[in-house]
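Several structures are given next for inspection.
FYI, it's all coordinate maths here, none of it is from the lab. This structure is a prediction, so every number in the text was calculated from the model and none was measured.
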Structure I
Amino acid sequence: MGQHDYILLMGFLTAFLVVLFTMPSLIKVARMKHLVDEPSEERKLHHRSIPTIGGIIIFAAIIFSYSLWFPSGRSAFSDPNANFKVLYGEMASAYADFKIVIAAMVLLFFIGVKDDIIGFSPVKKLVGHFVVAYILVIIGDIRITNMHGILGLYELPGAVSIAFSFFTYIVLVNAFNLIDGVDGLAGGIGLISSVTYGFWLYWSGDVALALLAFTLAGALVGFLVFNAHPARIFMGDSGSLIIGAILSVLAMRVVDHDISRLPQWLRTVPTPLFAMAVIAYPLVDTFRVFIVRMARGTSPFQADRNHIHHRLLALGLGHRGTVLVLYAYAIILILLSLTTRDVLPNKGLMILGIAAFGLAMVPFAFRKKKEA
């Protein structure tokens with residue numbers, strides 16, 4: 001086992017074990033302090049009080065593991081035999097990302113915890129998201145600068161790149177928050193996405209960002225032990241916002257990443273298509289829900305039971321069946337994105353778009369069997 005493999009494996013296992021062994025104590029404390037979600041509202045799918053602050057342990061596990069195993073020294077980076085200038089550039093970039101990601105996660109964590117415990121007005125929450133986006137995009141320069149031929153676009157002007165990256169972060173972080181409605185769904189989709197990005201970044205030689213992906217994956221595997229149906233704890237905003245933020249960072253870095261070290265079969269897949277395919281489910285579900293709400297004349301931000309997971313529950317699949325179908329949906333789109341390496345970027349976008357929205361509408365073609 002090489003040093004890269006060791007670092008990633010230990011990052012994954014450390015995050016997993018931290019969650020596995022500390023989550024029971026958090027569940028106990030949350031019940032004692034009544035930090036629970038009551039099954040009183042019409043939209044709620046659970047029928048008993050369940051703690052809602054699981055994101056605290058997810059956050060702690062990621063911060064601890066990512067910091068503990070963050071690579072250092074020449075041999076920990078992609079090419080230890082590279083000349084000093086190249087190696088120094090890689091190390092400087094990795095440390096800059098590390099510092100910015102930690103700062104953004106800490107701020108976002110407090111936003112999520114406050115919302116979970118005492119609530120947060122939508123306006124203040126949006127302001128907080130813009131501050132986090134500013135840290136990531138402006139200070140950290142984590143942004144999309146090139147669309148690689150998608151919609152005929154290549155290098156983006158500075159202002160357009162910044163605006164589009166802000167939009168990407170805001171949409172994705174809220175998309176993961178919105179799909180957190182069924183036991184194991186947000187955690188499972190986040191796990192699939194983080195593992196996929198992790199392997200892509202590992203194959204591209206970026207061990208530092210791959211570590212971030214695999215520590216998130218490890219934390220989510222541990223969390224799913226307690227969140228699989230019937231859930232003993234929910235991640236809450238403190239968890240879903242962290243997942244969305246990390247995946248937005250990984251997605252933006254993948255789009256503009258150096259692909260020269262990737263395997264040949266993966267090198268020709270357009271990076272924007274691959275990055276979008278990995279996070280397709282939360283994006284498609286959020287977009288579809290917003291369109292339906294506006295078509296009905298209601299606010300796109302008004303909560304309802306019109307998500308894809310609500311429909312699958314109404315068809316009688318139950319929590320386990322629903323999440324398995326949506327896991328399969330996410331994996332199918334990721335695999336489909338790999339077939340776009342032999343087609344033009346816009347044609348690949350059309351194929352993925354039709355598949356993503358077509359599959360998402362299949363549950364709505366069947367009559368409900370029961371109310372979820």
Structure II
Amino acid sequence: MALDTPYRAIFCDLLSDQTIDILPLRDVQFDDYIGKAGSLSGTIPIPDREIATRVRQVQEGRTAVYLERGGDLWWGGIIWTSTLQSSERGVLTLSIQAATFDSYAARRRIRTKIDVTTPTDQLAIARKLWEELQKPLGGNISVEPGEEVSTTKRTASWRKGDETLYSEALEQLASLDDGFEYQIMVYRDPVDGRRIRQLRLGAPKIRTGATDLVFDRPGTILSYSFPRDATRGGTTSMARGASINSNAAAESRPLFSGEKESPLIKGGWPRIDLSSDHNEITSQATLEKVADTELTQAAGAVVIPEITIRLGGVVPPALLGRSARIRITDEWHTPGLDARYRIIGVKVRPPERGRPDTAELYLEEA
């Protein structure tokens with residue numbers, strides 16, 4: 001990062017969260033999403049031996065990094081890889097690649113029996129997965145649970161020896177009919193200023209803030225794109241589940257739902273087939289609901305709008321889950337677009353070499 005950047009990079013011990021150092025970070029890009037890990041990349045310049053000694057404390061897999069802007073934490077995660085490089089002129093740099101704290105669940109496997117036999121709130125089961133993940137020695141990365149509730153109760157079980165990733169278990173649970181979304185948010189405690197890693201859950205969706213953020217073009221919106229992709233959508237769907245076979249001599253075949261058809265077909269759309277596999281589902285009724293849900297979410301062409309905005313004091317760090325009112329007036333949108341969306345992804349490019357501080361927002365219909 002340039003010296004005049006509004007961001008600063010804070011490097012900490014992953015387990016204790018004790019600050020190791022605050023180091024310059026250049027060529028930074030970072031992003032965050034609901035339901036999947038975000039990423040950060042950047043380069044630490046190493047101009048002399050003193051800085052080299054400090055940078056050696058950054059260790060892959062055990063060092064966390066936060067980006068702070070105006071006293072607020074905008075990003076936090078784990079450094080997973082680094083590359084030490086020397087140019088032809090002998091200029092040393094260390095490039096780092098990090099991922100948000102939820103990426104830790106993809107590096108841990110379920111090695112104890114987890115069995116929820118009594119119908120339990122699905123969000124409580126998600127919190128239990130993180131509780132079990134952090135229980136063993138060396139496994140506690142201080143992700144704090146919330147107290148969210150949903151109206152959906154489930155049973156669930158995972159066996160020791162299957163080596164199921166915790167991230168896979170969470171995704172399986174979240175993707176079921178009437179499921180939920182999850183994210184790990186970082187922020188400072190308003191009372192004592194300590195850094196918090198918060199597990200956020202929302203059923204069926206994570207929503208943040210009571211009022212809409214308003215973005216205009218001409219105005220705050222620098223550019224936009226509205227990609228439409230019929231290869232990701234469809235007009236029919238079928239979901240396959242676990243293989244259930246009580247006769248060992250017979251061929252094993254998975255459960256599968258009936259074929260669901262979108263009303264778009266009667267309106268002139270061709271048949272475009274969607275299919276999905278859910279090896280953890282053993283209920284026919286659940287498969288039928290999953291197929292219905294997937295067709296509803298991807299009927300026709302999939303559209304994930306994206307806008308690029310100039311960051312300023314009115315834009316808060318907690319953007320994921322916020323509702324945004326997008327107002328665009330140009331040659332295409334006549335008399336003008338005025339629509340509400342939910343922010344599901346954010347990619348930030350800090351200012352460097354005259355480039356302004358911008359953010360790309362990924363949207364879905366609210």
Structure III
Amino acid sequence: MLFLKLSSFYFFYFAAVGVYIIFLPKVLHDIGYNTFEIGVVLALAPLMRFLTPFLFLKHIKLTQKLFKLILLLSVFSSFLFYFTIHYFYLFMLNNAILGVCLSILLPYIELIALKELNHKYGKSRLFGSIGFAFIGFVLAKYLSEPNIALHYYFVTTLLTAIIAFMLLKYDESNHIKSENNASFSLFKYWWFWVSLFLMQVSFGGYYNFFTIYESEHNISLEVISYLWGVGILFEVLMFYYQAPLLKKNLLLIIKFSILVTAFRWLMLYIFPDSLFISYFTQSLHAFSFGLYHSAVILYLYKIYENKKLAQQFMLGVAYGFGGFVGAVLAGYLYGEYLFLASSFIAFFAFLFLVTRSEKY
């Protein structure tokens with residue numbers, strides 16, 4: 001039953017992410033936002049994911065009561081999209097509020113999954129990839145006007161919150177207290193956090209402008225949805241079969257995944273008009289996200305005593321601050337050299353790890 005609930009949570013959570021990443025940039029572009037405005041709007045949620053964990057270092061305790069409030073706020077925030085999307089500054093504020101919610105929601109559930117499933121985490125997490133792919137295939141066929149995307153986003157967010165509420169009983173109160181009292185330092189493993197940050201900066205062009213980039217190279221929205229789907233398919237396969245790999249040297253796996261990512265962005269730069277290369281680079285998502293993500297969260301789970309805060313900062317530093325800088329930078333650099341810059345940034349993420357040989 002726990003496996004089913006966690007899998008359902010991942011399915012709906014990442015279905016919502018799919019709406020946000022795949023289709024929201026196109027929706028904003030169609031209603032009159034320019035690329036820089038799109039970058040700024042989409043950067044607000046990641047920025048809040050970065051800032052929020054710092055509040056939990058000393059000032060706030062992550063209790064179940066607070067988590068329930070966050071669930072309600074996430075649903076309300078997604079509902080407000082209907083009323084704010086046509087107003088740039090209001091939509092910015094709306095995305096900032098949503099970012100606060102997401103910075104708490106996913107790490108909280110991730111820790112339950114890691115604690116209960118450990119190396120089998122990937123088999124549950126793959127349902128998130130399926131949800132992401134499902135929304136990509138379905139919404140591409142029915143996105144005739146902006147509100148349709150908003151309907152999908154609201155419903156998937158609502159279902160995510162309902163299932164997250166059901167998962168609360170698997171979190172132990174004494175476990176929360178012990179972790180709140182545990183020390184936490186970013187500086188002890190500063191090289192790892194810098195690498196995490198740079199890796200996600202390199203994804204800025206992909207997450208925020210891949211749909212627009214491909215459409216400007218004469219690829220239809222429907223085919224682009226297939227490209228996203230292929231990436232997710234290979235990601236699902238990796239999640240399913242990765243357990244034996246994750247018992248080996250996690251740091252070595254992370255280094256390899258980063259190198260694959262740098263190569264992936266380079267191919268998109270060199271062959272911008274090749275549909276074959278686009279499909280090939282999407283297959284590499286198995287390594288640059290599927291294997292990388294699992295190795296990172298397991299690595300942090302092993303090296304930090306305060307595991308919940310470690311997962312929050314992973315989301316904050318990587319997907320938050322890294323996503324924020326990546327989105328703004330991608331909006332500024334958008335054009336011929338976008339993915340060349342992404343490739344260089346990913347390679348620098350690799351360089352910060354090359355001298356490290358920890359046992360994990």
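Annotations
- Taking relative contact order in percent (Cα under 8 Å, 6 or more apart) as the criterion, the largest value within structures I, II, III is that of III.
- Each of I, II, III could give volume of the Cα convex hull per residue in Å³, but the derived value 139 comes from I.
- Looking across I, II, III, the calculation of Cα Rg over 2.2 N^0.38 Å, for residues 258-345 alone that yields 1.54 traces back to II.
- Looking across I, II, III, the calculation of helix-only ellipticity at 222 nm (-39500 (n - 2.57) for each DSSP H run of 4 or more, over all residues; to 500) that yields -22000 traces back to I.
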